[in-house]
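In structure tokens below, several structures.
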Structure P
Amino acid sequence: MSPRSASVNEELRRRSRERLLQATVELVAERGYEATTLGDIADRAGTARGLVSYYFPGKRRLLQSAVHRLMHLTLEAALEREPRSEDGRERLARAVDAILGLARDEPLLMRTHMAGILTDGGFVQCPEQQRLAELLRDTVARYGSPDVDTDYPLLRALLMGAVVAVLLPGAPMPSDRLRAELFQRYGLDWELGFPPPGGPPAATFPPPG
């Protein structure tokens, strides 16, 4: 049997890494961070335990990469959802809805992710985070930003702040209210993106004149 080519080996490594990332988000969402071991993740992914350490320096770094992958896949799906739009305002609205939707739908996973960024090692610029950044930068550019290098970090900070506000134990903010505030800031109509039922919260948008 002839040895595998470099491209085949690279594809196998990519698939193994993807399986580990997917297993991580599944297990942490089901059990929580502390109750999930690296061995559990390897077993769920169907890979050798040693591969986890080969790809990632620790469980916290693995979780950050896994959540960043989930975020960029969710964001990409929202941006490409039919009917697909090239309108910058529509795409920005979809981006806001995608990230707020993750905070609403995956609270344990996203709370654990944000806590890790704030308390354990800071922000990791892994390949998955870089893909997420590319999508958000492109969204800001299509929105019409004259200075993407300034406006992209601001959008990222506003989205992270909104996620924290949704997930804050004991004093969560309603995601609809946060959506309304972000839409106001960027001049987006409530009907753009994937609006929740019931219309905007009271006293958020001025009545039509």
Structure Q
Amino acid sequence: MAYKINAAARDLFYSRNDPKDRRLGELIGRAAIDEVTEGTVAIIGVPEDRGITANKGRAGAAAGPDDIRRRLYKLTPGFNSDFMRLRIVDVGNVDTKELTLAEVHDAETEAVAEIVARGGLPVVLGGGHDLTYPGVRGLVTGANIGRGGMGLINVDAHLDVRSDENGINSGTSFYRALTQLPGGALSGEAFVEFGIQEQYNSPYYYNWVLEQGGRVVT
């Protein structure tokens, strides 16, 4: 499918109008994906939370990308001058209007794949946790990662390895990553679940991760 990107609103890019106190909103520019070049860090948002409500969670994360920008772009670059050597751009948000959740996933995959194929490093702002899978799928596609060629760390309270046989939701990302990535790019031995809280997870899913060869750190 052909995806569409909406530019991030200009008022999200904070400025104090003080050349002695520049903020990330002044240092990070807006750009189109086709302007991403080798070594560019490309921030892209996916304002979508239907995967959360499908997993019986509460709505609201669709506002996440712009809320993150609103706070992030008020920060300074810190004291490390190496930051200034980076080219960081904001390419906007995937347009999720009038798309099904599966179509949003496809659009995210294509956008991330294009960023990676151009030599960029995508930073994806969500959105529901189901969006992790299409982001990883885009990385695998754009970088042409082969069998067992990547590692993946989930830092979260939840394992998120529910089967997607009854549909996509925010709990299916890592089941899909372990079973559906193109070319078997992720093996269980290269998967770590970090920060997991036992009281929020079923023993069934814990044992499933171990059976795939994954590691769980509570």
Original post:
Computing mean count of other Cβ atoms within 10 Å over residues 64-71 gives 17.6 for which of P, Q?
Top reply: Q
Subject >> Value 74, calculated as volume of the Cα convex hull per residue in Å³, for residues 16-79 alone, assigned to which of P, Q >> reply: P
Subject >> Structure with the greatest value (metric mean count of other Cβ atoms within 10 Å over residues 112-119, set P, Q) >> reply: Q
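Give the label, chosen from P, Q, of the structure having the highest value of FRET efficiency 1/(1 + (r/R0)^6) of positions 48 and 144 (r between Cβ atoms, R0 = 41 Å, to 0.05). Provide the component values of the computation, followed by the final result.
On the way: P: 0.25; Q: 0.95.
Between P, Q, the highest calculated value is found for Q.
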Original post:
Out of P, Q, which structure matches -22500 when helix-only ellipticity at 222 nm (-39500 (n - 2.57) for each DSSP H run of 4 or more, over all residues; to 500) is calculated?
Top reply: P
Subject >> Per Rg/Rh (Cα atoms, Kirkwood Rh), the highest-valued of structures P, Q >> reply: P
Subject >> Comparison of P, Q - label where FRET efficiency 1/(1 + (r/R0)^6) of positions 40 and 184 (r between Cβ atoms, R0 = 25 Å, to 0.05) is highest >> reply: Q
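Computed from the coordinates by the stated procedures, all read-outs in this text should not be read as laboratory data. Everything numeric in this text was worked out from a predicted model, so none of it was measured. Cβ atoms are built from the backbone, for glycine too; each structure is taken alone.
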